[in-house]
Every structure is written in C-alpha cells, then in structure tokens.
Structure P
C-alpha cells in the first residue's frame, strides 16, 4: 500500500487555496478599477455636457456658433447609415452563416472561408475604411455619400455577425432537426421552421451588438472623407452626410480653438451613449423574449 503524506497534501491544498484567493482578489481589483475609470469618464461627460442638451441642440443644424449648433444632421446621418447597414449585414451575414453551417461541404474550401472570416473579425477598422475608399468612393465613384459609408461599415461588422450567427446555429439541439427530417420535412423547411427560429435569439443579439459598434465607429468614415461641415440634412442614401461619432471627433479637435466645442462634444457623447444603451437593452429584451418562446 502506497503511503500518503497527509501533511504534504494539506500544504498543496493550502497553496492552491492561497493562489485562488490571490487571483480572485487581482481579478476583482481589475474589475473595480475598470468600473471606477468608466464611472469617472461618464460623470465627467455628464457634468460637462448635460446642460447643453435641449430641443434646439437636438433639432438645429450644425453652426459655427456654439450657442446655435445642433446635431439633427448627425442624427439623420446615423439613421440613414443604419438604413444601409442593417439589411446588407443581416441578409449577407445570416445567409453566409446558414450556408457554411448547413450546406457547405466540410473540407478545405469551407475551412479556408471559415478561417478568413474569423481573421477578418479582428482586422482594425481603419483597414476597412481604406477598402471602402478604394472600392466604393473611387472605383464605383459613389463619393462620400450615405451608400458608400453604409457599405464600408457593413464590411466592418459583417464578419462579426457571421460568426455570431454560426455560433447560434451550432447551439440548436441536433434532435430538433432530426425530428423534422423524420417527419418528412425538406432541408430548407427544417432550416426555416426549426433551426432559424431556435437560433434567432443569439442571431439578433449578436447582430444588434455589432450594429452598435457600427454606430460608434469613426476611423472608416474619416478615411473615406465623411465631412462634419455645414451640410444640408441628408434625405436619402445618395446624399452627403455626417454621423454622431464624426461630429464628436471634429468638435473635440476644434475645442482647442473654441472652448465651448468641448461642451458640445460632451453633449453629443451623452446622446450617442443613450442611443447605444437603448440598442443594447433592445438586444437583451429580444433575447429574453425569444428564449422563452423557443
């Protein structure tokens, strides 16, 4: 019979418990530090910009006078940008995920496409801006209009939506599709009536969070030359436009010349944060609703 040194066992257990407690404390402190920094930034922005938010600020055009400047043009530009991004990314993203997971043959081609999609999800956003400028602004000669900006932002979030949709489809229990096939349903009927409804909560959640990123991105739009000048309100996808992050960017730069622009930038940040919080809350509500149904 092998002898067990109880003292050594106890020392090993105490050492592991000590490491566990130390690491737990480190992770807790890191979380607290991040929350404190976030809270300080949010409080600073609210204190600086809340007093500037009123109906005139939300409905006026851009102006060189800080007292008369408004963000309605940026709000409408953000809306029209999403009019392009949402259908393009949802149709192409979910369709690609369905093909790769349920129709494509497992092999080198499928593995090659899957690897490249995963890699594209981590590419810096400014690279997509260069791609959008090359293809949509110059090659297709769209110019810096809503359509060019929307297609560029679609390229940015499309890999993320594809990966999120794939993970949601994989999470659907296999016995559901097998039962559908056993009752005589075709593959497309199974996909449409069984797999997609069951995967819908994850797909919608990932898509809304990805669209939130598209709303908050600035670098691709800077590269393709989206202005923040005194331009008319956009009324369609072929009009010139600006968006909330671009307006924040330019007002922050101009604050070195006119101090009040820093307050306008802070007020615009509050509006953008509220918009993003509403989108994220919508994602949570949709996820909970469909999880109860399926």
Structure Q
C-alpha cells in the first residue's frame, strides 16, 4: 500500500484506515509529566512517538501482516490539567467511549501516572481483568512528594483495583518491598529473568495473568542500551527480543483489552523510533491473534 503522508496521525494512515468508525485501535495521546521526579520531558513523548511512526513501514516481518488493516485512529492531544486528579478524570473521559465502542485504547504518555485512569475505566467494563506491567520500577509507593497519584504510585493504585504481574523490576524502596511481601505480589525481577531461559519466565508471566489483560509499558523497563531516552533510566532491563517475545505470548494466549506506552523523554531519535516500533508490534500481535481466534470461532 502507498500512503499519502499528510495527516499527522499514527503511522500516517489515510482516512480509510484511520477513521474512528473503521478503527480497531484508537491512539490516545496524554502529554503529562507533572509528577515526574527525575528527568522532565515525557509530556513530549506522545507527539514524538506519533511522528516517528510516520516514517516506519507498516509490514510486520515476524507475522507477515500489514498493521494498516487493523484500523488505527488517532485522537488530538487534550489540554491536560496539572492537577493529577483532574488529569485522571480527563483520561477516563477520553477512553470511556473507546471502550464502549469495543475498540482497543492505545494510550501514549506522558508519565506513568496516566495509566490509573485507563485501568479504572476498563475495570468498569471488563470482568476479571489483570494488568501486566513492564517497568524498571515497582511504582508501589502509597504516596510520593505528597501525591497518591504520582508516577511512583501508579501500580499501588492499580493493585488496589485488580491483580498485577510486574516484569523487569530492578528498582524498589524498602517500603515497597514490605508491601510486596505483605501482599504476596507477583514480580519477575530483572535479575532473576537474566538467569532463566526466555521461554521459562515468559510462560510463567503469562500463566499468572487472567483472560482479560491490560498492558502498561514504561519504556525504562527496556535496557538503557536500546532505550536511553527515559525519565528515570536504570541499567539491566529487557532487550528487544525479550520484550517482544513476552508481548507476543500474551497476545496469543490472552485477550488484550488495551495498552499504554509511557515514559519517553524525546532526546534520542533511535529511542523514539524504538518506542514507535514497539507500539506497532503490539498492534500487530493483538490484531493477528484476534483474527486467528475469530476464524476458529467461525469454524
């Protein structure tokens, strides 16, 4: 397919593949980084990811599919309040009709705190959901800098809503470690992953998830060698084929009801393109296996 590259939407898709009515996925950009505690700039992440996606091929060499056929609509960036509670309400308002229309919300951050509103809204529509987190940080503080909706508290709020599986964690406070032990949370530590076969830990992570899964990907979960442009970088993270193998396995075995990609601080073009390609891989995996399941049902 040859596309006119005028529209500023994800992957520069023309209207027949990017209209809301046609879309199976809806990109929701949330330019917010008010509670970010280290390197600012994640508010510019959504636009950078969309911009990079316009220069990437749509054909997925792994699955042999073109993701344009999935239908990908892109919403305009909203005006976001600096107040976390108001930000969360705006996020919920944006994703609510997407969920009601049985489309998949694809949320681009921004800092990680934006995920809470998405999960709260999905929780009202999806029974028995769980959340897979790929991240360097546990994000399980009850409060940080006086806010319970800080980026450092996002998984604490989500764990109050539904079961979670955390993968790639390698930065945690003493209080968070106490919370993990007390609540018997399911973590796959980055250090432990390094000492295991890929299929072994991926199979374990998937087995711990419920049928309906929301995926939240903080890009600092990837190793700094492939993703240096993040707000709180940590060495020792997941490499490209590790994270894509996990995501493909989840899409194959579970029903992915939405996902977000957060934490990009644009300052390194390779990171922006890597983030955009990761979003494209997620779209490809979800669309491919959803079609495969529908074909089996029709038979």
Structure R
C-alpha cells in the first residue's frame, strides 16, 4: 500500500480521494482553519510548517513513496495576476520542485486550475520529471464528466517511475441540482432585496431542476458575481450552503466543519478544495 505525503492538504480532499489506495503518512498546511477541519474529519492533524522552508529531512522521515498536492492556484487562475513562479505564493511550490529534483519520490499527483498547464510552473515541473525519467500523463477534467452538476474544470498531472495505468473515463449523466440540496434549507442564506437588486444582473442563477452549477471559489461567502451559482426558489434567491457545496464536490455526508468556524472560512476551504470523484479517478493511474 502506498505511503502518501499530502502537501497543501487543505480540508483533506486527497485523503478522501485515496479511498483505500494508500495511507497518508503526513499532511502539511499552514492554515489553522484547514488543519482543524482536517483533524476533525480524519483524526490526524497536519503539520503547520511553511513548505517554502521545509527541510527535506522532514519529508524523508515519513518514508512516503507518493506525493499528492494542490498548490496555491492564484498565480495561475483566470482572475489572478498570472505571475506564475514570480508570485510570492509560488515560493512553497518552487521549494518543493528543488526537493523533488534532489530526491524524487516514486510517484506524484498534482491538481490545479487549467491555467497551470502551459505556465512556467508547469514547464519547470515537467522538466524535472522528464530529467528523472518519470512516466507522465496530463488531463483537463470537469466533475460534470463524473455525474456531478458542477462545472469545475481542473488540470491534473500524474507522474510515476513505473508505467501508468490508463483507466477508462466514466460516462455519467449529471444528476439534478435538487439532489444536492439541504432539507430543510437555511433561510439565512437568502439575499435581501437590496442585495438582489444590486447584483442580480451578474449572478449565475440556477434552479433545483437544473443540471449545472458554476465553480464555487474561495470568495463565495463575500463576493457575488463570478464566485459561484445562486439558487432560485419560490421564496427568492439564496446562496448554496457549505454543506451543499461540499456535496457538489463529492465529499461524504459525514464531512463536517468545526462548529465555531465562520461561514466565510468554510466557503474559502471549499473553494480551495478538490472534486473527490475526479481526483479518485486520477489516482487510478497509479494502480498496477
């Protein structure tokens, strides 16, 4: 069974996606909210060590053969600054690239926004992997291909010293949005008349009988336009709850947040999260 390092671990999406394919030897994240959520759901607290300064000995001591990671996407995302490796938020990834070049693991899996592909970070990673003779596959995948009514296109890279398996892509028809809604709903999520009047022209409005929601980003709790979908009901227009967004990401019904975690931080963690069914399929490339 694989021993995995979960880097930029967030709420533990890769750990959910592993689903028995391996064990997480250690997780790393500097967000207290993420680490508290991770510990609550997985019974294991990540190391709150800044990856940009992590000595390689700290990784070696866990004797892991696989690295999984979702580095910060802001340097590459559509609404970001597109500064790539020059962005200060890429410091940790740059440091990991150096460590990868010095002591490469047996395999590596990475997820990021579509803009990562073709970036200077992507080119640098590919160069290191090719130098060490890794087999490599890359995908652009969306959860709608896996039966989820959520448009969240992402880039995935899988690399291994061993030949990679090529799993068949599933052929699901997305379920209706209504299947993912809370019962009962939270009335506090409804927009007030003034909010709705101001922002409605730019909102992505969906209904329960529909089969699509937009990508929910980390700023969904604060922003309106371009942050994710809003649900139209007979009562009015409301945000999706964190529980509903978690379902649309494929997180299990048992998933929960610490009770005292503010709503905006819940949305932020989910906006930085993985689509679990997609990540699970991607990990299938490592099955031999």
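Here, each number is a calculation from the coordinates, and none is a lab measurement. This structure is a prediction, so every number in the text was calculated from the model and none was measured. Cβ atoms are built from the backbone, for glycine too; each structure is taken alone.
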Exercise for the section: Work out the source of 4.5 here, i.e. which of P, Q, R gives that when distance in nm of label points 7 Å out along Cα→Cβ at positions 123 and 259 is computed. Expected result: P
Handout entry: Among P, Q, R, which structure scores highest (criterion: distance in nm of label points 7 Å out along Cα→Cβ at positions 171 and 187)
Key = R
Handout entry: Per Kirkwood radius over Cα pairs in Å, the highest-valued of structures P, Q, R
Key = P
Fill in the blank from the handout: Matching 2.4 (distance in nm of label points 7 Å out along Cα→Cβ at positions 19 and 51, computed) against labels P, Q, R points to structure R
Completion exercise
Value -23500 of helix-only ellipticity at 222 nm (-39500 (n - 2.57) for each DSSP H run of 4 or more, over all residues; to 500) was derived from the coordinates of, among P, Q, R, structure P
Practice task
Figure out for me which of the structures P, Q, R the number 2.8 belongs to, where distance in nm of label points 7 Å out along Cα→Cβ at positions 219 and 235 was derived from the coordinates.
Solution key: R
Completion exercise
Ranked by relative contact order in percent (Cα under 8 Å, 6 or more apart), the structure on top of P, Q, R with the greatest value is P
